[in-house]
1. Check the numbers for Cα Rg over 2.2 N^0.38 Å across 1, 2, 3 and tell me which is largest.
2. So if we calculate distance in nm of label points 7 Å out along Cα→Cβ at positions 29 and 229 for every structure here (1, 2, 3), which label has the highest result?
3. Which structure, out of 1, 2, 3, was helix-only ellipticity at 222 nm (-39500 (n - 2.57) for each DSSP H run of 4 or more, over all residues; to 500) calculated from, if the result is -20000?
Structure 1
Amino acid sequence: MTTSIDTTEPRVIKQRKMSFRKWVLTLGWKHVLGWIVSVYAVFPILYIMSTALSKGGTVTSGVLFSQFYLGNFTALFDAKNQHDRPFNQWVINTIVIASINAAASVFISALAAYAFSRMRFVGRRSGLMTLILIQMFPSILGLVAIYGILSEVTKYFPPLGLGSLGGLILIYLGGSLGGGTYLMYGFFNTVPKELDEAAKIDGATHTQIYFKIILRLVAPILSVMALLSFIGTVSDYILPSVVFNKPEQYTLAVGLGFFIDQPFSQNWAMFCAGAVITATPVVTLFLVLQRYITSGLTGGAVKG
């Protein structure tokens, strides 16, 4: 019995070269649009950094990075300037308030989202609708009420009244409960309820299911909420300016206004230097949480 060996050469599939017109219509316009959006987003950052490194203190220079002057950054932390503009204290206040608010808001919102997603109780649907309706009204509408409430609280319990970090944190927590809870509620619903039922059969309680199973699966949304809460607190100007009344109590968003509040003595260079320093913890937190933000539900379940 003889076997025949196929000696024919394999077929070579030739791909037709895409014409320039077709490339422009299918892919080229996307590259152009991407470059335009990138330049549009990066240019303000470069302009702020260029102004922060300039010595004149103005924003009228037409050339980017014409100077490399670090005196604006050192002047912010100089002990001589801390009496009128306590930048060091502003940094500490901002980090403390933003960190506490991010951790507490994520914890409270996650508890509420778990209750709305997994439990059935009277007022559940109306409670969800209330959270949605509250988010329709801008928070600035409640400034008068917030100021009045804190004024009364100051009379009886000053640590949570006007001019206190605790009072501002409580205001932030009240506002984050609505949007954060509803956002997490939608993510909690993507976790199969069969996991809860299997854990209950093994004797697990709601607390054990929540901390040992659910939180590990919803780690991406927890990271997103922590980042959003941190960014919102760092960049907020209105509430700290209403609650605090002393320069040493201000956050960075409010304190940096001292550098440009006078018409004839605006120091834009130091303002931009402070803005760069303000953005540093936000960028750092984003880099730390990046792998959790980009990971999906399946990845979290396997790693858990």
Structure 2
Amino acid sequence: MKLGVFTVLFGGQSFEAALDYICASGLEAIELGVGAYPGDPHTPVDELLGSKAKAREYKKRIADRGLVISALSCHGNPLHPDPKIAGEHHEVHRKAVRLAEMLGVKTVANFSGCPGGGPNDKTPNWITCPWPPDFEKAVKWQWEKRLIPYWEKEARFAKDHGVRIGFEMHPGFCVYNTETLLKLRTACGNTLGANFDPSHLFWQGMDPLVSLKALGKAVFHVHAKDCRVDPENTAANGVLDTKHYADEINRSWIFRTVGYGHGEDFWRDFVSALRLIGYDGAISIEHEDSLMSVNEGFQKAVAFLKGILLTEKTGGMWWA
């Protein structure tokens, strides 16, 4: 496994400065934002797509520092009921797949998207219960008329370019847990899998270790991000919390740097579970801890994970 980082964290720095800082911190992999919600602070997508020479030079700047690109990320909502937003995010996704092929990157990370609850809706509708009956009908429509047809086509497009698509299981989108990820993968093929981020599973009450085992080879890429569930606020209000992330003291849960939501025992089990399912890719730090600065949150995650990651091949079982 390689320790990496989602570089949008350093969007305020130049690409060269960010790469140098990442290198000096002892990391081996970078995940690049290429548009939609993460933006593209370090990746001139159109420029690279328009010039093989520039794409080679861009990749060389990364490789010369001993780094590899673990994924291109374009988290967006290509199923948005607003055609303008959907079209923009669709185009970003298509460009990400083509650029991944040019750069020799295996995985593009995205969200599954969330349409409206029917053909006339103007905003996305994430449905969390089956009753009243309108909700059950809406979910059926979303999957059969929007989600599956769209991703069947995009899975073929990605496969034609030698790329696979990893969905972040994220509430607010149709793929948000183990079951929905596997449902879409079954419907559209093995080109679709997971960009596995345990933080979004914690606050839903899921066990990321159980999810990893269920997904197995469908895990394409991994984020290192933690979450702390506040027991008192959750006991009073449950986990469906729409308060702003800045209202930390009153929220049911908040994102944390690894180690500040769950301790070493969990994270040791997490990397061991990744090895059990055959994952040997990057663990990409994603910092969204509002109680820490970018630098402090990143450096604490690096120090924490360096002692936990499994980096060498196991070798033979000499004792058995």
Structure 3
Amino acid sequence: MKHASKFVSKIFLCLTATIFLIDEAFASSCARHGIELQVLGSGGPEMQDKRASSSYLIWQDGMARVLIDSGGGSALLFGESGANMTDLYVVLFTHLHVDHTADFPALIKSSYFEDRSKPLPVYGPTGNTLFPSTTEFIQDLFGTKGAYRYLNDFLTTSQSSYVIQAHNVEFKNQRIKEVFNQSGVIATATDVVHGSVPALAWRVDIGGKSIVFSGDTNGGNGNLQLLAKDADILVAHNAVPEGASGVERKLHMPPSVIGQIAAEANIKQLVLSHRMLRTLGKEPQTLEVISHSFNGKAMFANDLDCFTP
């Protein structure tokens, strides 16, 4: 029995070590040099897709520099990726739906235990009658009357030089607008159509590479292809299948529109994310439709995947 017990213990130790190694490999899928795009959340608002909701990191030489969206579940994967809030230059929101913003307070609370000593710029859309502007959203979270008012120090300079600096992106007569240019990072935005939701697409130029994020959009106003012109990577949201109609089509672009925009913009790589139950399992059909317009490299995103421009 003693020998059997030792044998079982050895098996348990081996299995534990194997699980640890798999977790480490999974969390460390980025090479940690040059420019890399890491997907923290490849899903939509459904829990049944078993994916974190929309969120992306851009790494530069092993440092997490730009965060785009922070949907539910992504804060845990932010930690698993090895990223630190201390290293971020900027946070960019495409829009303020729950599946793109829910974990932002968790990231801010986590940053309390880090040594960030500089402001954190946050950019996002203006509001309307249904949605707050980005500045209002941050106040609604951390303001003196906000849901997490106990974290109000993050909006003042009384305790630290680390404060959240929220900005609304307004275009007036511009279709494309550069809104951030610091530390070798340029963030450029355009407004896109996502039903009645104020929404942005983002282009990040860093280290000689360009990565564009469509956010959620039906692709209807022609701005995304202008923003994505000659980009190294376009992250497009594959939230509806070809033939979608009704409300879902007013909110999202089907594969044919994704392919047309990718081709018109002359992008180098297409990454398909925001994968929902209605598109999961339809990958071959999706790629076939996209290939009618776009002949470049197209890949599907999963949580913690890394892509190199």
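1. That would be structure 1.
2. Looking at the calculated values, the largest one is 1.
3. Computing helix-only ellipticity at 222 nm (-39500 (n - 2.57) for each DSSP H run of 4 or more, over all residues; to 500) on every structure in 1, 2, 3 gives -20000 only for 1.
Throughout, read-outs are computed from the coordinates displayed, never taken from laboratory work. Just so it is clear, the structure is predicted and the values come from calculations on it, not from any experiment. Cβ atoms are built from the backbone, for glycine too; each structure is taken alone.
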